[in-house]
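J.: Next come the structures, one after another.
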Structure 1
């Protein structure tokens, strides 16, 4: 029997990205170019600056978060299954996917190698058409353990 792989819901993504924290990043109130791949010439919340690598790096190039998950910050924006909504008003409370009949844009999370650190915050999110193909977009697969 094949395993049922899927995209994370937006709620699942944020839970994994926060790794039990309430700060802007799982690392704390700021982030360093030694902790994620982004435009490190930019600073967030008076954090350190550094290198802009200008491209993606191999998965696992930085330490995992407290849940053991790698690369939730930066490298590539990650598609989630949810349709984009301007606010969380009316969102499912159980962590499931929030869809619409039309769903013209979907949510991406995490920021990318070309973004400043503001976009890497656990709460950072953008919307894109699901047919968009650019170098800063990717995805993370999830597997439901007990379907």
Structure 2
């Protein structure tokens, strides 16, 4: 990740970015095959390795670009968070329903020991609603959800 220059810095960059197709992003067949191979008394803890909503947004924009957009173009931040959030939510909706998936997890760095990377109100507005949707998918099937941040 380049902390100074992102691949998405403007609305035009956002529109040109090759956003993944939700139906082709994850290899569910491989996951289902793994579930079928597990012994009866074993299950999976499943999560996305690409990062969560905040991480993905900052990686696409750069930390500098993200910080500037908080003042100049919050709609761009919302739109990127929404794209990343829908990808994550789609994944968790599906894997939550699998019998052999016993728990779900997400890593999403939103700060450091000295504080958050953005004001808490921005994280609450753009990021946490997507976390909530992902967690709700897990809880719908009675499964725990671990957020590592």
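J.: Compare distance in nm of label points 7 Å out along Cα→Cβ at positions 10 and 42 across structures 1, 2 and report the one with the greatest value.
T.: Structure 2 gives the largest value of distance in nm of label points 7 Å out along Cα→Cβ at positions 10 and 42 among 1, 2.
J.: Okay, moving on. Suppose you compute helix-only ellipticity at 222 nm (-39500 (n - 2.57) for each DSSP H run of 4 or more, over all residues; to 500) for every structure in 1, 2: which one lands on -1500?
T.: 1
J.: Separate question: As an exercise: FRET efficiency 1/(1 + (r/R0)^6) of positions 58 and 106 (r between Cβ atoms, R0 = 25 Å, to 0.05), calculated from one structure in 1, 2, equals 0.95. Which structure is it?
T.: 2
J.: Comparing distance in nm of label points 7 Å out along Cα→Cβ at positions 82 and 114 across structures 1, 2, which is largest?
T.: 2
J.: Let me ask something else. For Kirkwood radius over Cα pairs in Å, which of the structures 1, 2 scores highest?
T.: Checked 1, 2; max of Kirkwood radius over Cα pairs in Å sits with 2.
J.: Moving on to the next point. To test your reading of the models, identify which of 1, 2 gives 0.9 for distance in nm of label points 7 Å out along Cα→Cβ at positions 50 and 90 when calculated.
T.: Computing distance in nm of label points 7 Å out along Cα→Cβ at positions 50 and 90 on every structure in 1, 2 gives 0.9 only for 2.
The numbers here are math on the coordinates, done by the rules we state, and not lab data. Computed from a prediction, not measured in an experiment: that's the story for all the values here. Cβ atoms are built from the backbone, for glycine too; each structure is taken alone.
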